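I've put the structures underneath this note.
Please treat every number below as a calculation from the coordinates, not as lab data. These numbers come from a predicted model, not from an experiment.
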Structure P
């Protein structure tokens with residue numbers, strides 16, 4: 001046994017973390033989505049959720065501060081409403097993780113995100129008018145945080161918002177890092193309180209940091225080579241796959 005897990009399952013978890021880190025490095029998100037989807041296919045759901053927490057936290061530190069502290073602070077100020085909504089909703093919804101059925105939540109999140117990304121890939125680009133941005137920021141921030149507190153995944157609504165306001169590539173990746181970092185801190189605190197992250201699961205969560213960080217370093221090298229158009233398309237493709245997987249989990253459990 002390795003940290004209470006069968007060796008072949010532990011090796012599979014490391015491989016999932018490496019893949020998740022690579023995708024996050026390339027497009028700026030999807031690490032917790034890939035981790036929760038992959039790990040939960042062969043580990044108990046709460047172990048899978050615990051496993052993603054520290055890797056999510058530390059990879060987002062690297063992503064948020066890649067251009068320095070001043071740039072990260074600028075993103076916090078610019079997107080403060082979105083950030084506050086995500087963090088507050090995570091704090092309020094995390095205690096529901098052990099009692100609230102999640103299949104409906106998967107469908108509620110997955111279906112509209114899938115429709116959004118498919119329409120974008122078909123060339124029907126949605127750019128929100130300035131007058132609607134505050135409402136979209138609040139609504140998608142709250143939805144993101146509620147889902148994040150329950151499942152550990154809060155990326156899709158945030159990414160959808162950033163795409164819909166046509167955020168530039170470098171800023172988009174940095175904003176994702178900042179939003180996800182603050183959300184990850186709240187997730188860590190919340191699940192230390194909920195009992196999901198405990199003496200038994202904390203070492204496993206820490207062990208996945210190394211492969212996730214290695215994968216992210218490799219992914220950064222790919223991201224730096226993508227122009228704005230290819231980056232947007234890659235982001236949409238990853239988001240579509242993630243949304244389709246959420247729908248699958250909602251329908252099949």
Structure Q
């Protein structure tokens with residue numbers, strides 16, 4: 001029987017991905033990066049223009065939609081800010097949208113969302129550390145600094161890297177799959193980009209997470225938006241002026257956070 005302390009450390013704060021993670025719109029634009037295998041995992045690489053390169057590397061951990069146009073464009077935007085950006089496809093060409101386009105899509109009634117999440121998380125848990133090491137070996141230099149960003153499914157891998165002190169700063173947006181221990185083990189600055197209403201990371205969970213960060217005197221910044229839902233930083237409707245503003249503010253806030261801590 002688990003003790004109270006054990007129960008607290010294993011309790012979800014940011015819940016596993018749910019139906020709201022299957023909602024969103026595709027964004028217009030043409031991505032400019034390319035794919036290549038890194039540590040045996042297909043990886044999207046977006047390079048900054050030479051005049052703007054800051055010499056730092058950003059690890060990108062995608063949400064359940066994987067390497068879809070919106071995510072590629074966001075990675076390109078981080079590259080435009082000066083970072084060499086690498087995002088691994090831990091879904092191995094099997095993102096959720098290939099099975100269910102949105103939460104109402106029942107065209108594939110045999111699709112088991114829970115089994116899909118379990119399968120890919122088991123792979124990612126093993127693949128991410130090896131991938132990080134290979135990126136550093138292949139692309140890093142002695143003076144290189146590292147940051148990481150994760151969306152939804154990618155949030156625990158952000159916290160894992162913070163616990164290992166392998167990055168200088170990190171950020172996540174509308175997180176999932178986070179437990180109290182993820183925040184307890186944080187050792188570097190963390191930026192939290194969140195929506196006020198989010199079943200995966202609700203108000204009580206946010207307060208608990210912030211209490212852990214504050215009690216440990218860990219550097220953090222909470223960015224909280226009203227009027228948007230889980231997925232706002234990647235899958236909002238860009239024809240809606242407010243949703244576009246929120247998406248852009250999330251991205252800008254994360255970039256400025258990285259720029260400060262890595263400068």
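Quick one: helix-only ellipticity at 222 nm (-39500 (n - 2.57) for each DSSP H run of 4 or more, over all residues; to 500) came out at -12000 when computed from one of P, Q, so which one is it?
Numbers: P: -26000; Q: -12000.
It must be structure Q, since only it matches.
Output the label of whichever structure in P, Q has the greatest value of volume of the Cα convex hull per residue in Å³.
For this comparison of volume of the Cα convex hull per residue in Å³, the top structure is Q.
Which of the displayed structures (P, Q) returns the greatest value of relative contact order in percent (Cα under 8 Å, 6 or more apart) on calculation?
Values: P: 40; Q: 23.
Once relative contact order in percent (Cα under 8 Å, 6 or more apart) is tallied for P, Q, the winner is P.
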